[in-house]
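Colleague: The next part holds the structures, each set out as structure tokens.
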Structure 1
Amino acid sequence: MAIATCELDGREISVETGTLAKQADGAVCVRLGDTIVLVTATQAAPREGIDFFPLLVDFEEKMYAAGKIPGVRYIRREGRPSENAVLSARRVDRCIRPLFPKGFRNDVQVIATVFSVDSDNAPDVAAIVGASAALSVSSIPFLGPVGAVRVAKLEDRFVINPTWAERDEALLDLVVAVSPTGIVMLEGMADQLPEQQVVEAVEYALPHAEACIEMQRKLREEAGKEKVEFTSVEPSDEVREAVRKFSDRIRGALQDPDKKKRERATEEMLTELTAELLEEFPERAGEIKAALDAQVYEELRDLILNTGTRPDGRGPEDIRPVTCEVGLLPRTHGSALFARGQTQVMSVVTLGGVGDEQLIDDLGVVESKRFMHHYNFPPYSVGEVRPLRGASRRDIGHGSLVERALLPLLPDEEEFPYTIRVVSEVLESNGSSSMASVCGSSLALMDAGVPITGPVAGISIGMVSDESRYQMLTDIQGVEDFSGDMDFKVAGTPQGMTAIQVDVKGKGLSVQQTSEALAQARRAREFLLSKMNERLSAPRPELAPHAPRVYTVEIDPDKIGDVIGPGGKMIKKIEADYDVKVDIEQDGRVFVAASDQESGKKAVQLIRDITRDVKVGEVYTGKVVRIVPFGAFIELLPGRDGLLHISQMADHRVDRVEDVMSLGDEVEVRIIEIDPQGKVRLARKNAAPGGERRPSRRSGGGRPRRGGGRR
């Protein structure tokens, strides 16, 4: 057994190996507070003919870790990964994937299993550190370690690995991951924070992340295995030299502003060159393909670095043509179409009552959320054919990124008591469809009349570099993303940043490069916001005609049972009679969602009536709901009856209740008494005041009145 520790902002993190899961190639237990994550790394022999690196990362949430029993009633075990588990797995993947050596083709699987989780320490950052440590002590070739921390910006200070409570109050919540050569991953959200403060947060996080790296180095020195040798499938020098002769033809095919034409021209060119090269190098198709792919990669990068010209003819900071449309779909609650070059996204808003919130069943402390953004990337958006299998990990990740970008701008529930769902359908994609979804979703929310504090825009910044220079690229398209060194996505408002997601493919970014990318993204964001404002600059003053109207009523929490009724009878009746949806909070807030405004107002009035306090002396027009020998029960308010005694029904003697009233009659009554148990006694409005009885007309010694004499 070996263990290494380090202190992060006054709190200890430890990594232990050699005790658990010893048949895995590498296995470590990471502990942060009472949060414990086991991370394993295992490799298999390379598959025949494979031309990519097959890395698989899984994040397993075990509900026992938080003392919960999972699943629905009949399936009490963990099912498919939660959204949080998918996002955590993606964070781990994006941190370690760039650090495997070029040409390594072995299958590698990393599994993070959460054994224990406390209320202060989220397990995702521990999983990143654990994945790096497990790979470092294993025999798997790995160019790490990776150090990772979460940094939060509170009002006057930065905090490393903040608690859940601190994250709720934070102006910035950012995960920073670094390798020995630079920043490899950033992901987080902010409350319109200026870019300079984001840079300061990264600078504050760096020494703590580097402490994690040093901790892993000590663990590797004590318990690390010898790294295995692997054979990299690389083309020979003679094949490379033969391919370089066609560099002009390759570069010419790459330069076309239209994606499909460029791809078709490149494919045809590569087919022709392969056929020619096979005549010179028969039986070496694999080498030829690898050499051609490498030359395409180099030609594109050289084109940008040496000429400042991109494949579609744009300069480094040029943005493709932008178009915006709103209100396209007549029956939805809000819609917008945003296009930037050959990337086109339709975003659609649906509003619901507070009872439509998404319930969350994972290891976190959040139980529900009222805002959801879902992202769909169908195959036709890139001209492909493939089966539809539901949301992919990429879809979930992009949806969450857009959700984080918009969340700080949404109104509080008190101001806008609705559940909000936005769906972004990618109709066409050639780079950064997630940032187009930010723009489209912002417009769709304003089209729906959701009172967001302002529009939000997003852009992606790329980069190409060599050993001595680099060039930042605004609004990258697909080919630049594939051949570039980073994908730096930033969303925000004129005031500052709301979301960031950075993936690096090369050696890592410096703080200076991070600052430059943020500044370049801000310039692009301001341009996009100006285009969006030309179409719609503020939320519409009214909700869409087909959107539900939600009304809020505050009642005494002690009267919640009156609105619900025995077995839910009353609330079901309200919903059925007025075609509304009623949701009740424990603090006494009642939300009524209605598609028809008049029905909603009537339901609200009924709830107010049900929960009203009746007072002695008040006069009501009530309905006779039950007749008994000694009187009648009058419904004063929904669910609230009073007894009109036979002696109070008139200013003369009444022998039988049925002589003066019937079931369903409406009668005007006055409350004359409310006893300590809440029982209400009534009198007819024209009866003697104060509940006094008129003198009896019966002669002395006569038979007693039927029903009389009993109270």
Structure 2
Amino acid sequence: MTLRLRRFIGQMGLSLLLLVILLAEVARLSDFQLIGRLDAIFYDLKVRLFRPQGVDERIAIVDIDERSLREVGRWPWSRDKTAQLTRTLFEQYGAAAVGFDVLFAEPDQSSGLPVLERLARTELAGEGGFLAMLERLRPKLDYDAQLADALGAGPAVLGYYFHAPGDREQVGRLPGPLLECRALHPHGVRPERLEGYHGNLARLQDRAHAAGFFNAYPDFDGVMRRMPVLIDHLGQCYGSLALLTAQAAMGSEGVEVRPPSGLRPAALALEGLTIPLDAQGRALVPYRSPGAYRYIPAVDVLKGDAPAAELEGRVVLIGSTAPGIMDLRVTPTAKAFPGVEIHASLISGMLDGTVPWEPRFVRQYEAALVIGLGLVLAGVLPLLSPLTAAALTLLLTALLVGVDLYAWSALHMQLPIAAGLLTVVGLFVLNMTYGFFVEARSKAQITRLFGQYVPPELVDEMAKDPARYSLRGESRVMTVLFSDIRDFTSISEGLEAAELAEMLNVYLSHMTRLIQAHRGTIDKYIGDAIMAFWGAPMSDEQHARDGVLTALEMQATLAELNPKLQAHGWPAVRIGVGVNTGRMSVGNMGSEFRMAYTVMADAVNLASRLEGLTKQYGVGILAGEATRAACPDISFMLVDRVRVKGKAQPVAIYEPLGITAELPADRLASAQAFEAALEDYQARRWDEAQRRLLALRERQAHKLYDVYLERIAHFREYPPPEDWDGVFTFTTK
């Protein structure tokens, strides 16, 4: 199994594990609630970004504020004050409906009427016309009766609350139910079932137009995002204060249950307006921007000083912002939000038809999102480059966010987005992290194995697929290079040891950079000599060409390096280079005490012999025949056909001249003239060969010409045998 496949399987396995974790979160099997928390954050952000601006003129809040408490008295006020407030709102200001975010559970005894009634039951009751006087005073002192009469002046909606589950205490009177809960069950809506309640006085409840509960349940993080619209009490569903107040303002006689349709959940229909419900009979609150509702001090209403235009025909909610009695809640828009304004926001959304809704099968949608996106990305991301994977992740993230924002702003649909985002971003981070650590480990392994032989950029390239590279021995067609400094013994004798080491470091550093720049592998340094090869550990289709160009650049670099060496007081350097191509064994070779990544073969030995022969012919570089054949765009000059020591088979040796297209014409002409002289020499045409060589030497002195002139002189005196094939045999290395 290749490393790439192992890496793919590893990434796929981790990706599937992440998907399982996310699916457990979607199914709410985990206590961590990561997806729920993130969705809550995104929900709050959408509420703040898209909340309606401006004042909703349809709703007003009569505020029992600090000023009202100072002028009227501490809370709770006597019921005659509340009755006056209620009657004024209906009769003087013409409110469309009045909702009370307060509870009237106990009788009002502030008038003293209960004391007088107790006296009326004693023996003093018959003296002085006490009973008759009591009956005359009773209408003025019965504040609860006054409030009851005031409630009948218009569509007044009282507030009450249900107790927490398990608390069965029942106080006061409940209003009539809104509908039977069983009508909701076929549509997947089952409101919370509660038994205990704290209702209003029966005499008040009987005269009020309606009553609605003001229970409010925050989400897991304490934020009020939704309000119960219906609560189940003994199989009967009762409506919230917001719902009943909106119904009273519209003059509606009842509500209709709308079954689910398409993606839309079940809803309550109110005079053509729909209020979408979740499975527990709750509704998301469509909060508005700050200052969305006009607050009118209650004392101004009592005095008749309130602006009539701000109350006439309005839905009026009575609540308080005074410290000590104010009901503050945490909402998506504020950390201290008046509870009465939550009811106002829900009424506003009901009237506008903008109550947000979650589509049906929302959990299945989340699961499908995780599975669909997850499986695709799990299979695709391991195959992509980091840049492409990042681009794909950004694209999918933008798509998810765009769809979510469109659904919210255009359709008032609340789509859960956290599961999709966690899938996309989580898989991207996981795959990139896994790839980083795997590649880092692979690079470290490759660096440990080959860092001393090949340049860093090749190590980086090898680390992309380290399974292709190892130190095991293998057979390859490769190119090897040997170089050596001429007359190094005399150079070393003329320098101190420290200076010699410093000079060698400078020289070897320059040469090594050239080799590595052409993707070569440094085999070893043998004193002043360098051994390098091409074609391993990385494959190189141009190994012969790279080796020859390296040799040419090594010679050219000496022209720039020697002045620098001489400036330090060191001698100039001349080198010989041998290059050969052939099949070689490459790998980690040596003993149990020391191993080295190297090459071995006859082709390697021939390259070493060629380097040594450069001294004999006075040339800087010699290359083998196979090397020449593998470099069609480089010009070579045939130097000789020889038998090197230890080899019976003759070989042709060449001097590389450079890239053909870049060579001057006179250089190519000189090479052709020499090869013509060599052809005459090998054909025993001594005179023609001598004439050509002398003509070449007149234009430019070269040891190569002298070598052949000496051979011609020798063969004239001592002719070669009849079967001579023109090959020169060397008896030394």
Structure 3
Amino acid sequence: MNSLQRAAFNRKLMYFVAIFVLFTISMMWRGVIPVPLGTSSAKAAEPFRWVANHTIQQQSRELDLWELDPEETEAEVTGSALRLGLTGSKGFAVTILWQAAIEKQKRNDFAEFEVLVRAVTKLQPNFITPWIFQSWNIAYNVSVEMHGTGDMYFYIARGIELLAEGERRNKRSPDMRYQIAFYYQNKFGVSDQVETLRCLFALSCIPQPERRADDFIDPVTKEVKLPEFQKFCEKYPHLVRRLRGEDRVDDDKRAKEKLRCPKPENVIQFLRDNYNVPCRFRDNSDEPKDPKKLDQFPLLPPEFEEGREEANPSSVLGDDFTAFKAARAWFAYSLLLLPPTPKDDQGRPMPGPTPRPGEHGYDPAKHRIPRLPMLIIFRQGAPRAQSYQAELEQKEGWFDEEGWRIDDPSDPDNWWFPDPARPGFPLDVVVGKGRAWSLEEWQKAARMWTKHGNDNGLILNQARLEDYNKYRVDINSLPADPTPEQLENPEFRKRYQATAAMFFYNTNRQVTNFPYFLASAEAEEQVVDGKPITVLARKTLWRAEQARRLGNTPRAITLYKDGLNQWKQVLIAKPTFHRTDRTEEETYEFELAYLRLLVQDDERVRQRANLIAHTTHGVVPFLTEPFFKQSVPDPLWPDANRTELKWFIVETVSDADFSSPFVGSLAPDGGAWIREDLKVSVRVKQGVQRRVPGQPGSQPTPGQPQLPPGPGQPGPGGPP
């Protein structure tokens, strides 16, 4: 090898070494190759640790800024190729696609519409507005165009799936997580056909092999295999009870939304009709689908440390899992992106305004401020969803460990499980027993509301309130945006913090209605002498309402009287819960239902009214006896007057055995149990028409609609 060849070889070797060194350094800088000594705790290794903490991969992990999530199994290649290929014409293409999607929706061509929506989101994957708007459009506008409830449920699921995909590609958006939670809470909580949607949601959480309709039918006799069906009822009591419905008289506003499956055959047919509902499991298997592909439904957030009690894609969901619990998980997940709550100089959470970047640990690179709703309302999503869950347990009749007895011995026409060994008797099948359903949920709600209040400065003890009030000044005397130099002054800082704290303490508690939610949860979970008095009171009142709907008036009257006595003890034990508008309205709703039954059907009230009328006739003999002699009409005693006399009795007489516990007594604080203006409001909402005071025989207030009397509501005619 001559000198020229040797020089060329050395030059190539140097190039190769340089390339290798630079490539290795670039791999380390990217984070593909670990930095030597990057995890060492030695002082000499500090530069290496700094490099290891500032690699591209480490920074992208901290900021969630990457196009391909390392936890994902598939890259979104199509959208990237389209965006690169369109170059500067992407906006023009998005406009055309958006307009085309609107036209397809107008023509009810929803399959093509969804394809176009997917194309729009692929071209704008990091613009969250199309994700939120179009997911809402599918879940709300498209779903209600469906004639079948199953199709409606499918498009609600598709809307949530679309938004979940957007959240997966935009992991720094608390708004998208919040909207997913809101869809669950709203569509399965208060929307149209909510009863059916809840049943379909429950089916989505059950493996297909456990709800295969043919397994419950004998292939030879075509009869229901009652032992297998009983096992299904015992494992999924919430679903079965929801499907059956216990108030079989269609007198409520949601009657048309209820499924009414009075027989096992109807329940099995429902399972058959909805076998292919979107669910969490692979076809004909109890193995969950791959959550990374977003093909599970209900979709749940990944497991996270702050929400260890929340459901995640690998959780085993029980029969009591509802959309409210799914919403609670997403609400809790959305809080991870919010800035920390402001704290005072002692490190205690303090009510205050939305922090500015750099204040109270707010790092714009890590945290996000949601656009809607206001921050303090955004933070309370999880405890509010938990309260909804507790209320749902009570609405569906799940109170304590007693469970649900499927067959009422007094109603043989609706028995599911007749006893073959004892003709004329049903089997004593009780499902859902051994667990205090609503009490457990309210206990969790109370814990969550208390933690929420402590973490966000909504609960301040007396010492802190006195301290803040001591330094509090007129808020208008302080600058709205103090400078750092002003805040360095200890006296100014103390006045500013105290004034801001008291202002936002009162404002935040008012706009969120936090005092009511906390008092409600604490009242619902209260236990006195080992008995959950609120749960027992609500259970008795719920049974009274069921008896009224089924037309069993004597039993309803007895249960209402017992329930009102129990409810009175609840109000005495929890005065803060009592003195809220909603509680007083609810109390009068209970009492009004009882009074309406008394006026219409109770013989004791009728006898008292006859006694008063007879006494009146004895004092003023020229008046006719309206309740005994109907042959001679008298303008002073028309039908409305008779009804009004009975209302007067039930609302004023306190010494009779039928008297309401709230009549003739005052609350412990010396006031009326229920404010009169709230009574009027409830009567107006329920259409209970009363005569104008002081005008015998007068008609209801002009302009007030004439409504037909409902069950338990006194009609205008008939004997008293």
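Colleague: Comparing mean count of other Cβ atoms within 10 Å over residues 19-26 across structures 1, 2, 3, which is largest?
Modeller: Across 1, 2, 3, mean count of other Cβ atoms within 10 Å over residues 19-26 peaks for 2.
Colleague: Assign the value 23.0, calculated as mean count of other Cβ atoms within 10 Å over residues 339-346, to the correct structure from 1, 2, 3.
Modeller: Only structure 1 yields this read-out.
Colleague: Comparing Kirkwood radius over Cα pairs in Å across 1, 2, 3, which is largest?
Modeller: 2
Colleague: I have -14500 for helix-only ellipticity at 222 nm (-39500 (n - 2.57) for each DSSP H run of 4 or more, over all residues; to 500), calculated from one of the structures 1, 2, 3. Which structure is it?
Modeller: Here the read-out was taken from 2.
Coordinate-derived values only; no laboratory data. Model, not experiment: these values are computed from the prediction. Cβ atoms are built from the backbone, for glycine too; each structure is taken alone.
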